[in-house]
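The structures considered in this document are given below.
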Structure P
Amino acid sequence: MTNALLHNARLIDPEAGTEALGWLRIEGGMIAETGTGPRQGGIDCGGLCLAPGIVDVGVKVGEPGERHKESLRTAGLAAAAGGVTTMIARPDTLTPIDTPEVLEYVTRRARDEARVRVRQMAALTRGRQGQEMAEIGFLLDAGAVAFTDGDAVTVDTRVLSRCMTYARGLGALILGHPQDPGLSRGAAVTSGKFAALKGLPAAPPMAERMGLERDLALVEMTGVRYHADQVSTAAALPALQRAKAAGLDVTAGVSIHHLTLNELDVGDFRTFFKLKPPLRSEEDRLAMVEAVADGTIDVICSMHTPQDEESKRLPFEAAASGAVGLETLLPAALRLWHAGALTLPQLFAAMALNPARRFGLPGGRLSEGAPADLVLFDPDTPFRLDRTTLRSKSKNTPFDGALLQGRVEGTWVGGARVYDRKDETA
């Protein structure tokens, strides 16, 4: 069904920056009109929040090569249950997505298997090796929405400069992972008293600033469109602010884990809290929240990175980095709303509107003519997360056993309902 009327809903409009009780009408899979006040007929939302579906940047899916960790089907199920209507997937698969043929394969698989929209990023260099530029023009024609080597930071500045110059000529977006590879190599945590106490290999926060400063200098030189995938330290923010003030086409993201957790959560070497970049100090976490609030950081994402049990059941230093986040992104983000740090329109600007705009997608809005990609959620319902109930194949979440608030009740993609919590509780 792509025609519907949803009424008695608390409309969260990130574009207008408002929230008000009203209604929304879907026609032909698009938003036909919205309004405030009462309206009869259709689906009664019971006063719950209705917002644009989340556009999650940097989702890792295990196809091709690691379907045992996550498939497009299970990632789609997890996304729908988490209110994510568009996954912007990373190219750092076992077989890197660095040719039009591989890109077309995963695009076809996503169309056939995933319940939600999937847009694919492609590798910036061949094999993500940082030595030779990938076929950016052909990959762009095949549907790539951006180019990145992920955490495989290109060490050769000349190669990165050539990639940026070529991408600038095509209007392509490049994602960078701000880290100095020398200082951050082999690091498991952020340097400081906690790292010293635990005896773990660590990287200084300055490694992020140094990596970002290098990338921004190249952006200034080439004029390329650039997005920093994760900024996580206060030390990096001045460089980002200067770049924006200078008019460079620069945006930045932060993962929900770096907004809601800090380095002390690692505790007694709990590997579900081993992330890349590593968790930071509480001062850094608070600085990230403030940076989202004032617009310095544009995007909140899950950085969904599934790892199997064998990869995590290792000593902390040897364990794989990353955490799943498609289903926990919204309830974790609502911690910031409950704490009074961000409004709901601010949250959905960072999780839906801004990423859609940055990647040239039509979603993220409640405006007439926008796709009817929507999430209906109760922001107050408390629950304790049990990782075994997650729809992802991998269960590596740092929120296992945590008390969260906020449940998704329904998700629509193109006006079709792809998730209904009542179906699971009936």
Structure Q
Amino acid sequence: MILKLLLAVLGIFGLAAIGLDLQYRRRAGNRLELTAGKWGLEVAEADRILLIGDLEFVNQTQRLDVMVPEIWAEATLLSKDPVEQHQVKTRIISRFPDIDPRDDGYWESDIVEVGKREPIEVQVEISGENLASLQSVWVKVHFVTYGPGGRIPRTKHIVVPLKFPDATGSKQWRSADNAELLPVKTHLLSSLDDPIEVVKRYVVPHAQPGDVVTLGESPVAIMQGRYRHYTEIQPGWLAKRLCYMFDRTSSLATACGLQTLIDIAGAPRVFFAFVVSIPFKLLPRSISKPLQVDGMFYRLAGEQANLIDDVTGTIPPYDKFVVLGPADPQGLCDRIQRETGLSAAVVDVNDLRRVKILASTSDVSEKFLTQALITNPAGNANEQTPLVLIRPTAATTTGLAVPAPNPSP
């Protein structure tokens, strides 16, 4: 009788523990996000620049408030010239409606209620000589969330461009077997940019009917804010062990790179994909290639497994981040065609003559794109040419039937 009672009590405690854990996983706390905001140049003088960003805290935690007891900012200047002589000052001003801004820079802790948005102002002041050489500012807003998840430090990374290439100047076209190619240089793209507006600004002035614009998959993901600083990724048990199973050049060959995939696809799916792919890895190449079973892990783990770029995979300052693949590339291509009249594609191209078409408008031939991009005209270094305008040659039959693009940027 006592044993049965003891087992019943243990069962009740066990069910209670399971219930608590399930509700914890379903309602992860401290889901307080900070937006990239809107940035503008308040002062733009030869020896002084004042950048102001209007950002917002957004509480996405279910039923519970989250506090912000600490926040501070730092800024890294990006330039092709030395920046040691430049002085940088940052300041954060609370625009919470129930708090009066303080002149001494002290951050007064406050609560962001459930479902609410609370504004803050971030100021970056730069002084010194030759400020015209600055290309962009990497702003890191560090803050601490305090709530049901405990004390969790967070960082919002925002790249603010300061220099913009001439969008309408003469450009250098290149010849391919089936098209003329124009790699299009842009400013350093960031989550503050809209891909549609970037195409309108830099590509449309040079386009004509029948042209196709391609966008690199990593730049698109960056504009969508789909990147994570390596310090914010906490590799788990599976990622630390499984990453050794990948080729050393793979973005999944590091614990943080693989953990990024696990966070997206889930540990069960990643583990399942790995186990199931083992027999296919053992097949001789002469068998696996005709059967089209190469890369079985990447097929089973989901498209992001192929698209993740690990640290060092993109241009500075994104070389410090793990960059994911873009979200809804097909929808983006359709929007570009709808708003500019240009056919479009989102592509992943490298110097190994590998071309992957993630998405394209319905009037574009993938065979034509692959042939045009096989030499990777956008480059794999720091060319900063994430867009390529493709103009089919007169002898090329592409199947394109594109309306004339809007001539205004």
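Laboratory data are not the source of any read-out in this text; all were calculated from the coordinates shown. Please read these numbers as outputs of a predicted model, since none were measured by experiment.
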### P(r) over Cα pairs in 5 Å bins from 0, in percent, for residues 262-381 alone derived as 2, 10, 13, 16, 20, 18, 13, 6, 2, 0 - corresponding label from P, Q
Q
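Using the calculated result 45, 33, 26 for Cα extents along the principal axes in Å, for residues 182-333 alone, pick out the matching structure from P, Q. Intermediate results must be reported in sequence, preceding the final value.
Numbers: P: 45, 33, 26; Q: 52, 41, 24.
It was calculated from structure P.
Which one of P, Q has relative contact order in percent (Cα under 8 Å, 6 or more apart), as calculated from the coordinates, equal to 20?
On the way: P: 20; Q: 16.
The structure behind it is P.
Upon calculation of mean projected area of the Cα convex hull in nm² from the atomic coordinates, which of the structures P, Q produces 18.8? Write out the running numbers ahead of the final one.
Numbers: P: 18.8; Q: 27.9.
This value belongs to structure P.
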